[in-house]
1. Among the shown structures 1, 2, 3, from which was the value 1.9 of distance in nm of label points 7 Å out along Cα→Cβ at positions 165 and 181 calculated?
2. If we compute distance in nm of label points 7 Å out along Cα→Cβ at positions 5 and 29 for structures 1, 2, 3, which one ends up with the highest value?
3. Consider the structures 1, 2, 3: one of them gives 0.95 for FRET efficiency 1/(1 + (r/R0)^6) of positions 69 and 133 (r between Cβ atoms, R0 = 25 Å, to 0.05) as calculated from the coordinates. Say which.
4. Quick check: -12000 is what I get for helix-only ellipticity at 222 nm (-39500 (n - 2.57) for each DSSP H run of 4 or more, over all residues; to 500), calculated from one of 1, 2, 3. Which structure matches?
Structure 1
Amino acid sequence: MKRRALVTGGSGGIGAAICKRLAREGHFVYVHANRGLEAASAVVADISAAGGKAQTVSFDVTRADTTQTALESLLNEGPIQILVNNAGIHDDAVFPGMSADQWHTVINTSVDGFFNVTQPLMMPMIRSRWGRIVNLSSISAITGNRGQVNYAAAKGALNAATKSLALEVASRGITVNAVAPGIITTPMSKSAFDDEAIARLVPMKRAGLPEEVAGLVAYLTSEEAAYVTAQVLSINGGMI
């Protein structure tokens, strides 16, 4: 059975790959963006050209009021049964020089964003007795990373929330997991890691592909993954 899926941050490199993969699986995909609506529209166009079904949706995940309004509109059509919380940002700085704004902006996007998007979708999902929630975390939350105390804290909180929510809804046919990518080929990573750094850090000697992350998300949102829940799965080429 095909489902309705929402992917937050669907206009970015990993988010776009996830949207396209879920559409290939036959799901109707809501491609979310905040500032990147033009890029989200391009993702929808690609999905449509490939024979899939998708639609853009725009709201700021850090704002509970506008997020609630946008989600209520989607829920009028029925429950969202696949949710991928991919929206997130990083604003790196060594901790002694980190500003309060850098701390709160990163935390708010990942942690408050998780609550603002996920909580309104829960009861309709519970009533349907089927659901898949995947939260995009990071290897930084597992190993730590210099200059990313805020980002590691945000994603670490997301890992903990993943495990706790999974226990609450396990008996309702809903799974909740986190995916923690390592170095993935995106415009953002290309500016942060050169080939020499990747060869030094990654045993496989290459960066991962957004499509490889999307493949893992596709599995976790499938019928076959019904017994996989409360897990943080890192996809990192052997970094840990």
Structure 2
Amino acid sequence: MTYCVGLKLKAGLVLLSDTRTNAGVDNIARFRKMFVFEEPGERVVALMCAGNLGITQGVITKLGAAIKHSKTDPEIESLMTCDTLYRGAQLVGEAMREVQKRDRAEIEAQGAAADATIIMAGQRKGGELRLFLVYTAGNFIEAYDDTPYLQIGEHKYGKPILDRVIRPDTSIDDAVKAVLVSMDSTLRSNLSVGMPLDLCVIPAGEFKAKAQRIESDHKEFRQISDSWAQSLKQAFHSLPAVKF
């Protein structure tokens, strides 16, 4: 399984994904689920994937090929050349539909699920920060101020902290802590989500991604995990007793 989360703030975009995939308890592996395409100073687009790995890798390969060919052929539309990021989300949806049409029947005939979802985030020069969630059918939704985050995969364990903390004016530093706590809660409750993690920050107006891989021995992540667990215990013991 998977857990990916994306936040859209006034200060920028914050994205986090795990890397665990499993096809049964004895077939667990690592696969990158975050992919970043950028032209520094002009445009940056990040994608995070969940669901059937064959489907999502097919979509990413198709989108990546279009980006590569659009550099030499101006007639080819890609995530790096489309007029708006809304159009970019449409391109992701079109690629999703094409791969689903090609592979879905055979995948399901083998008893496997073919569903997949993709979070797309980014900004182009002259445009606003955008955050989309593309579904299996190729349709999509966009995050706005009322709910400035999107999740895919095993999202239920990491949702409460986001609901309580994240607002459009949340700082990048606080947002990074929030997504790491959200991921830590998921890691503790679901074995199908696992380390290492991929973190990406896209500051507003910079058109450049700041990305890093977080391994299990990452000092700051371990401190956040331990401190959050201790704080929850202290908060629990400080709650008033209920008379009955």
Structure 3
Amino acid sequence: MLSVRSRRRKALVAEVDGRVVGFVISYKRRGQAYIDSLAVDPACRDLGIGSRLIGELENLLASEGVEKVALSVKEGNLRALDFYLRRGYSVKGVILFLAADPRRLPEKAPEGFELKRRSASTVSRLRSFKPTTWWSTLTEPVDRMVYKRYTGGEEALLAYKGRRVRGLAEFSLDDELFVDYIALSSYGSLEALRALLSGLRGVAEGVGARTVTIPVDSSKEAIVEELYEAGFRASKTEYLLAKDLQE
């Protein structure tokens, strides 16, 4: 991932005696940034390395005009939650990881829709589309550059109505089908979402995946309601935290 150059991504490492003992990776777009990963070698924890990495990153982002930085913390990770709350972050929302048995998903797409499956590396970014998670607007442009260089593992499903794309899902396959990105032509395009779900059912059944999982911002009420109607239930949650850097 680091070999793909992009001004949108910032990566810092911490070294002790020439050895990397921690890193932080963020994505930025205009005045916003999302911290995707922060990790410290367990042997070097409680030395202030995580705090130093976050502080240096925030200073760098602020110097480049970023006004707001956000991140997510897994439910139950109280140590991480306390770490960020002490550093001025506040809880702004909840990300739901909704999971379903693929056999409960729609068997057929709504009338007029056609589904096409492609490698994610061949799909152009749909700039005006609405993603189901806030962070996708920041991470997806860089991820797409990664897909073009490393084509394994990530696939895409596109829902067409006529000649126009109405919805896109990008996913990886393992014991479960994990949909890390869904985008719709508008948040009201629930027919396109139903079409994608029928396609994801076919993909999951074709490889024997037992579960389909989709992350969604809890604030996307219409999408959450539609997914619940289709048989999805919350399997885990994450807190969305944010901090203003220009105060």
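Every read-out reported here was derived from the displayed coordinates using simple, explicitly stated rules and does not represent laboratory data. In this text, all values refer to a predicted model and were calculated from it rather than measured experimentally. Cβ atoms are built from the backbone, for glycine too; each structure is taken alone.
1. On the way: 1: 1.9; 2: 0.4; 3: 0.9.
Value 1.9 for distance in nm of label points 7 Å out along Cα→Cβ at positions 165 and 181 corresponds to 1 out of 1, 2, 3.
2. Values: 1: 0.6; 2: 2.8; 3: 2.3.
Answer by largest value of distance in nm of label points 7 Å out along Cα→Cβ at positions 5 and 29: 2.
3. Values: 1: 0.75; 2: 0.40; 3: 0.95.
Label of the source structure: 3.
4. Numbers: 1: -14000; 2: -12000; 3: -8000.
The read-out was computed on structure 2.
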